[in-house]
Structure I
Amino acid sequence: MTDAQIARLEHRRERLLDELHHLPDLMRGKVYERQRKCGRAACACASGGPRHPGLQLTVNLGGRTRTRYVRLGERAAVEAKLAAYRRLWELVDELTEVNLALFNALPVEAQEKQ
């Protein structure tokens, strides 16, 4: 691998690390739509009619699944946190790829200095 290729990889690594340091607030989980009954006895959903759509957030923490209703005003914030979490793992994968390429390209003495 040439010095120019190594320099490009090191530059890419620095950009990825910078992006990693500037990630916004994040959260692991999934948002999905769930049909539910509203609880009013006079509503059609109580007698087998169409149910009401609602958003649910599911998160697994410590082996326990936690589910929470997502209000309409919260949807954008929740989706943004989940997107930031997905981006985190994309960055980890890209950093792993770059670092592996650098380990393969650099002699052992140069790796010890980093």
Structure II
Amino acid sequence: MNTKLWLTTEEKIPIVHRIMLEAFEEYRFLDVPSSALNESIERLQTVFNSGIEQALLCSVDGVPLGSSRFTKKVDFLCFSSVSVTPIARGKGVAKAMLLWLETYAKENRIM
């Protein structure tokens, strides 16, 4: 299994959005469904292009299967919408993304 993680670029935002929707779809009919299901791609592009948020993508064997969004603060990193497609769950995708975010925070002296 070849896992690759990288900061996304503007043209990959639709992939981040697709993964997020796919990952949270099963929560649509809960009494309080995930707000991720209501987030438009336009809003995601706006927060990305404004620099408010950044996004991380994770691919396994060349197929994007995970994403996470994050915001850098002065002394901490805040991540959100950790998303893994149902077919990739239990294979370490979320763990790999969280370890990447931790390393990123340390390397950028955010912790």
*State the single structure among I, II that was used to calculate relative contact order in percent (Cα under 8 Å, 6 or more apart), giving 32.*
I
*Compare mean count of other Cβ atoms within 10 Å over residues 26-33 across structures I, II and report the one with the greatest value.*
I
_Starting from the value 106: which structure in I, II was volume of the Cα convex hull per residue in Å³ calculated from?_
II
*Here distance in nm of label points 7 Å out along Cα→Cβ at positions 18 and 90 has been calculated and equals 1.8, so which of I, II was it run on?*
I
*From I, II, which structure was log10 I(q)/I(0) by the Debye sum over Cα atoms at q = 0.15, 0.25, 0.28 Å⁻¹, for residues 2-49 alone = -0.46, -0.93, -1.04 calculated on?*
II
*Source structure (of I, II) for FRET efficiency 1/(1 + (r/R0)^6) of positions 66 and 98 (r between Cβ atoms, R0 = 30 Å, to 0.05), computed value 0.30*: I
*asked:* Given -10000 as the derived value for helix-only ellipticity at 222 nm (-39500 (n - 2.57) for each DSSP H run of 4 or more, over all residues; to 500), which of the supplied structures I, II does it correspond to?
replied: II
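Every number in this text was worked out from the coordinates using simple rules, so none of it is lab data. Just so it is clear, the model here is predicted, and its values are computed rather than measured. Cβ atoms are built from the backbone, for glycine too; each structure is taken alone.
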